[in-house]
1. Here helix-only ellipticity at 222 nm (-39500 (n - 2.57) for each DSSP H run of 4 or more, over all residues; to 500) has been calculated and equals -3500, so which of 1, 2 was it run on?
2. Taking relative contact order in percent (Cα under 8 Å, 6 or more apart) as the criterion, which structure among 1, 2 has the greatest value?
3. If mean projected area of the Cα convex hull in nm² is computed to be 7.1, which of 1, 2 is the source?
Structure 1
Amino acid sequence: MAAPLLIAALPRPNEGRADMWVGQDEGALDLKPWWRVKTGEKWFSDDDSVILGCDAAEVELRAPGDWFYSPETGQRLR
């Protein structure tokens, strides 16, 4: 099995970190059947969907369903 994957690291020198973005589609779920989301949430529900890792969600103070603004892309993601 294979699934497309895009990886980009975005430096944020003012914050002393680099953000790693990994783009995937529904094919990733076939490769990682043990991945789970909270009850009532869906993966890949819309074009503006984003899945934050637990560390990123904690730093950004985000919970499932919250909006997330990406200054690098100028987009609001959920």
Structure 2
Amino acid sequence: MSLGRLSEKERRVNGVYVSADDVIVTVGISEGIQMVMAALISAGDEILLPGPTYPPYISYGRFFGGKPVTYEAVEKNG
């Protein structure tokens, strides 16, 4: 499927306009999260992650110079 078709499907199905130039295809969500962290984290930044969290997210944060900080996510407290 071409990027143009993907952007058109997003508009048609979800009502959201996304230019084909803004679409990046990844193998999975972990690769996408890694790319986002690489683009956004500067050395020394604190990254808030709800716990429990998927361990690679902590590793990605550290790899790019950030300081992962987890907090407890309690479902009954909303």
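Bear in mind that the values in this text are calculations on the coordinates, not laboratory data. Everything quoted here is computed from the prediction, not taken from an experiment.
1. The structure behind it is 1.
2. Values: 1: 20; 2: 23.
Largest value of relative contact order in percent (Cα under 8 Å, 6 or more apart): 2.
3. 2
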